Structures are given as C-alpha cells and as structure tokens.
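Scrolling down, you'll hit the structures one after another.
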Structure 1
Amino acid sequence: MSRPVSRRASLLMALVTASATPWALAQTSPAATAVPGWPSKPLKIIVGFPAGSSPDLTARAFSEPLAKALGQPVIVENKIGAGGNIGADAVAKARDDHTIGLMINGNMTIAKMINPAVPYDPLKDLAPLSLIGTSPLVLTAPVSQPGVPATADTRAFFVAARNAGDKWSYGTPGVGTVGHIGTELLKARSNINPVHVPYPGYPQVATAMLGGQLQMALLPPALAQAQVRSGKLRALGVTSAGRSPLAPEIPSLAEAGIRGFSLEIWNAFAAPATMPKPIQAKLAAVIGEIARTPEMRTKLFQQGWQVAGTSPEGLANRIKTDTALLGGVIAMRGIKAE
C-alpha cells in the first residue's frame, strides 16, 4: 500500500507543476510551434482607414512587436474607402499567406447586410484571429441649445429630445457605422426621433455639434472627453452596460433609465479564410500574446481601447453576437446603404 502524501509534499508537487505548466504550454502553443517555411517574406497589415485613424494607430502599435516575434518586417498599408470595406475586401482576396487586416465591427459583421453589393462576405471570407480592443461610445450634445437648460440632466435631455421629434439631428461617420446603427437602437429604446446626418468622420461630427448643426451624437470616449473637458460639449452617458474604465466619470445611459441598451465599438485582426489553418493559429496566438502584454495594454488604453486580446473563438463569438444585435436593428429600422 502506498504511503499518504504529506501536506508539505503535496504543496511542493503543486508548486513544481504550476511552475512547469507555463513552460509546457509555451512549448506546445501555436505561438511557439514553428510553421515550416513561414513567414518567408514581410507580413502586410491592411487598414481600411487613413493614416492617423484609430484602426491605423492600433495596427502600427502592433507592427514592431509582431515583426520581432515573426522575424520578418511588418508593413502597414492603408486601403481607404467605403467605411473600411475596401481594405476588408483586399484582405479577403489576398492569397499570399502573408496578408492580414485590422478592422472595425462593421467590416466583420453587418457589411453585406447594409449593402448587398459589398464584394466580400465577412462571415465566409474572413477568418477571425483576435479581438483587440473594445470601447463604448459617449452620447454627447452641445453645452447649450434651445429647449435644453444648461443644468438639465440626462433624463431631462431625453424629455427635450422627445418633444423636439424630427426637428433635431444627430451625426455619424456614415450609414451603417456603429454610431449610426447604435443611435437608431437608442431611438427605439428611448422613443426619440432625431434625423440622421452622415459626415466623413467623428471629428467632423464633433465640429458640426460645436457649430450648432447637430443636437446630439455618439462619439468615441477620447474625442468626447477632450471636448467635454474644454467645456465645449456635454457628456450624457456611455453606451456600455455600466460605467467604463475609459471614461469612469461619465454615467452609463442605463443610469438615466435607458434599459436594454448596450453597445461597443471594437477592432480586431482577421485573415483571409483561405489562409492555411496552422498559419492562422500561429498569428492568432502571437497577436493575442502581444495584446495582453502590459506595454500594449497601456498603449491601447491611451488610444481609447480596453484590451481584449482574445482567441479566434472569442472573436468569432463576438462577431456572432454583434451580427445578431446590429442586424436586428438594421431590419427593424430599414437601414440601407445610400
């Protein structure tokens, strides 16, 4: 009969096992497992937005650590247009096994629902690699406008919005963007009816609010906070279920009585669906590990993102959830590309 293992021996065995586990995982993970002959040339990250945009900044933040991990240069290429769909289409059609993309929600979920003419199918032609960062939007409005006292709280603002009906307008970076679909969902949840006015980007939306052309808009936290702190705009609430670490001083819209409303923007890495599975697995593991480092967490937080760094399965689940949510709003509100 074997002798009982002492408590001290049990603890020692547990410590040895715990200390060995990360090493063992590192030796068997896709990030540590070589893919013979790959990469054989520079890796290209396609971004469907201009240099200096939020997706571009995220892609460039990854380029150096990714190059070190892969042993090849990493090039960021901007293919601008159609709300990022031109870049997403270029990724979907890439066949060199050295091209991936940094994309936003819409490119990977409802692009074809909004516009059937979009030449790629996000659910069939793109392979999820890793969800990188998430962020709520901030409902913002001018500091002063007719019908809304300067001291009015968020609930009073919604009362004024209901009374104004379609005499008010809201701005977004374009038809089918999360800002657009999110505001249409907000309209349904809060019984308000401002008219949609599309602009080239969020900065132009903020400028239009400052000029009095718009009465409200959903803006990214970094842009909203800069205007709020300067006293030019007011923050009414964030679109996350609760308060966000990105803007902890701003209450959630749920606190103002808007129930059943939760929305985030996000960015993620994707590959062509035709890329060999071992290469996808290698890239997903390396990208996820880089995203979760303290240095990258800090850098992306400063850019306005709360880091996720998920597995491909985690991103696939998020795509499924958001496609259902945003697709439901598209159908309910009859949203189509113009």
Structure 2
Amino acid sequence: MSSIKPLVFSGVQPTGNLHLGNYLGALRKFVALQESHECIYCVVDLHSITAQLVHEDLAEQTRSITAAFLASGIDPAKHIVFNQSRVPQHAELAWIFNCVARIGWMNRMTQFKDKAGKDRENASLGLLAYPSLMAADILVYRATHVPVGEDQKQHLELTRDIAAKFNHDFASRIETLGVGEPIQMGEETVNGFFPLTEPLIEGPATRVMSLRDGTKKMSKSDPSDLSRINLTDDGDAIAKKIRKAKTDPEPLPSEMDGLKARPEAANLVGIYAALADLTSEQVIAEFGGQQFSVFKPALADLAVEKLAPVSAEMRRISEDRAYVDQVLRDGGERAGALAEATMKQVREIVGFLAG
C-alpha cells in the first residue's frame, strides 16, 4: 500500500502587490482546496531573486503575501503556510534535480525565453534553473497535486519529467532500500520514489487580463495601476478601476461568439463570471444586448462586495507583524519536518553519507 497520500502544494512569489488575477486564479482556489485536501502553501522567496537579485524590502513583501493568504481564508492551523527560504531542503533537493534535469529541457522553457529576452547570455543561471527549484518545492513534500495556471503547466510537466528520470536512474537503489512506491507511468505501474504530480486547472477566469489591454495578462509589473485591481485596494479604488476599464462602444453581445474579437469585453465578462460563480454564458444571458454603462456598475458592485472584505482583512493582518511572523515560523517548522523526512531517504538513494 502506498504511503504517498494526496497532498496539494503551491507557492506565490513575493514580488509586488497581489491583484485580482492572483486572487481568482490562485488564492480563491487555494482556499477551496482546503476542504478536500491537505495543503502546503508557500511564499517562494528563493524564486523571487531569480530575475531580480536585489529587492527594496523582500521581508515585507513576504509578509504581505502571507497576509493575503490568511485574508483570503487559508487556515494556517489546519494547513501549512511558510516561506521557502526557512526550509533549506528545497535548495538541497534543487541541486540534485539540477543534476537530473537536462540543459535542453531548461532551454525549452517558454518562461525562460520570455523573461530572458534577446540577451539570454546575460540572464542569471538561477532564472534558467528556476523550474528545477520549482520541482524541488513540490517533490520535497512528494506532493500529488498542484493548482497551476496555464503559464505554469509546462513547468509542472518538467517536474514530472524530473521525477520520472530520478525514479528510473535510481530504480535499483530505490528497490534495494525498500523506499519505492507504486507510481503510475502511463499504462505501466513502476516502483518509484517521487510521484508524478498532477496539475489542478479548473474554474473560470484562470487567466485574468489587464483592465487597460484585454490582450495582456493582468500583471503586478504593469506601470499603470489602472490596469489591475490590487488586493490592497479599498472599495472606492476597486469601483473606480472597473469604471475606467477599457471597453469598446458596442453593447455586450447576446451570444458567446460575439466576444471572440472583443478581448476587453470578454475579460470583464470573465471577471464577473468568476466573482459570481457563474459561467460566462450565464453572464451573457443576463447582460447580453446591454451597454457597458449598465454592465460596469453591476460589475463594480459585485467586485466591491467580494473583494473589499478581503482587502480590509489583508490590511488588518499586515499591521500585526508579530502574528504574521509567528504563522511563518510555525509553518516553517512543520514544513521542515516533512521535507527532512523526504531528504533523509533521498540522501540514502543518491548515496550521500549523512548522519
């Protein structure tokens, strides 16, 4: 019988303010998953230095993300909330995975190409190896599921490749040490150590776009604050940004096909659907044929109703720094114990002398 039990892991980088896209695409799903899974949620501060080494105040950004986790409804007593750098086993396993993964695999990663741009030779080694650390984040807990957006799905596929190669390369040692588990690989069940983690991609508005340009993803780094709704925005700011969101002069279409060539309209409909727990088809059925002068106030009211309490709670929690730090300390201790249990076996499998 397998000792690998269902476990969810996910992390958020402490870079800039979290926004509506992070809330709908990640945090709200994190909260829902608590009801059905054991969960580990991590502020991935090691990842934050891959593209930008020096931050003005990384510690405060880490606390801010933690406050957002808690304000959204994540329970740090029932589940684990911590920051990555507290658990050195992440970096230890990442080095082993650097030696498992192939350079060709890393060069194919779309996000590396996008972030490195044309001056790829000047990008940090950390940026290139970022997916290897992500794999370690997940597999140091032998997590079985990860909620991811479409932009991270390729990295999770790489995590599965790394797990499969580790299981294959060390198959005989895993067998000799008796630490293997039945792992499903396609139609075949093999004896392996690391599970092939599955993605959790579900629900509407997994990809929320900019309020100023419906063809671009909502981003913390966009220079225009009007392009996003920050989780720290109060009700007035939320309503103002919805009112000022870019649209076109036509009324909302009566059929979904009418949204295909209208990215801004499609984005607002998707946001309404996600906030109201409806489908976009249901939103179009209610508002189709109406002008944005009708739809935007309805969306603003809904956004304020759903987000303003989270924003207020996030601000309240952020002011209690001692509480936030205690949550991270407690979570780090619990995560560290789990990670060390994995690494003790990994060291034996690889052949390191330890203890």
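No lab work stands behind these numbers, since they all come straight from the coordinates. This one's a predicted model, so the numbers in the text were calculated from it and none came from an experiment. Cβ atoms are built from the backbone, for glycine too; each structure is taken alone.
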Exercise. Who wins on mean count of other Cβ atoms within 10 Å over residues 190-197 among 1, 2, i.e. which is largest?
Worked result: 2
Exercise. From 1, 2, which structure was FRET efficiency 1/(1 + (r/R0)^6) of positions 102 and 158 (r between Cβ atoms, R0 = 35 Å, to 0.05) = 0.50 calculated on?
Worked result: 1
For this session: Figure out for me which of the structures 1, 2 the number 17.0 belongs to, where mean count of other Cβ atoms within 10 Å over residues 118-125 was derived from the coordinates.
Result: 1
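Assuming -13500 is helix-only ellipticity at 222 nm (-39500 (n - 2.57) for each DSSP H run of 4 or more, over all residues; to 500) as calculated from a single structure, say which of 1, 2 it is.
Clearly, the read-out refers to 1.
Quick check: 21.7, 70 is what I get for Rg and Dmax of the Cα atoms in Å, calculated from one of 1, 2. Which structure matches?
This figure was derived from 2.
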